[in-house]
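Colleague: Alright, structures below, take your time with them.
Derivation of every value follows stated rules applied to the coordinates shown; laboratory data play no part. Note that the structure is a prediction, hence the values are computed from the model and not measured. Cβ atoms are built from the backbone, for glycine too; each structure is taken alone.
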Structure I
Amino acid sequence: MLHTFTLQTSVRDDMIDITREVEKIVEKEGVQEGTVVVYCPHTTAGITINENADPDVKHDMLMRLDEVYPWTHAKYRHMEGNSASHLKASTVGASQHVIIHRGKLVLGRWQGIYFCEFDGPRQRTFYVKVMEG
């Protein structure tokens, strides 16, 4: 079954921890062994896995992405003016796969799953698909 989630972002660049939502779907589906895919259908947002224990990691990641891909650049040509958000989304990626073992996500001790907003604030959607096997 495909699960659809909607969230409202509140700032231009943000990383929103969605780990608990994904865990709830895995529990609901009752899959003991398999994988889960978390997918973002937007060209200016993405999904990543990273540390969720220290909020400074989130800050540092967003800061560095903004330094690498500044919001304005003299050579950007995209007429919407959000080239940086497209570049950030491509760098982060549109999806993540996580192994399910004994009914639980196999994540590292400090890892969480994040929805990454790069062109907010906006209403966004992400999908979760659990696969047995």
Structure II
Amino acid sequence: MKIEGKKVNLNAGIKKVFEFLSDFNNYEKLMPEQIINWKSSNDDCSFTIKGMADLTLKFDEKNAPSTLKIVPDGKVPFKFSLLVKLEEDSLNEQKTIAGVDVDADINPMMAMMAKRPFENLVNNMADNLNSVF
């Protein structure tokens, strides 16, 4: 299952946005309100999704200044990744276009249940990133 989150235009250069997103300590500001018990370091984070599950995430890839791949660390019911994509605005190098996509390896039945929470997550992250910048 692939979900492409909405894209937002940020009022900051791509390097500044990439640096911000390269530190999990900044991600708490981007999470939806259903995320509780947040703990983070530069390279990983753990949290609880209210009424659902505990998760730990880590960076799998950092390709400056355009992409960050985030994957679960430890036991999870299914494999998934979040891909944060950054693109310099072609008209203004002090602006960045950002979006978050999900790629999940799950069966169709689970996909029906997981689609909405994943859409909520990536769109919330985009909206909150827009608020930060």
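Colleague: For distance in nm of label points 7 Å out along Cα→Cβ at positions 66 and 90, which of the structures I, II scores highest?
Modeller: Structure I gives the largest value of distance in nm of label points 7 Å out along Cα→Cβ at positions 66 and 90 among I, II.
Colleague: Quick check for you: by mean projected area of the Cα convex hull in nm², which of I, II is greatest? Spell out each step's value before the answer.
Modeller: Values: I: 8.2; II: 7.5.
Biggest value here belongs to I.
Colleague: Comparing relative contact order in percent (Cα under 8 Å, 6 or more apart) across I, II, which structure shows the greatest value?
Modeller: Comparing I, II, the top value of relative contact order in percent (Cα under 8 Å, 6 or more apart) belongs to I.
Colleague: A further question on this structure: So if we calculate distance in nm of label points 7 Å out along Cα→Cβ at positions 2 and 114 for every structure here (I, II), which label has the highest result?
Modeller: I
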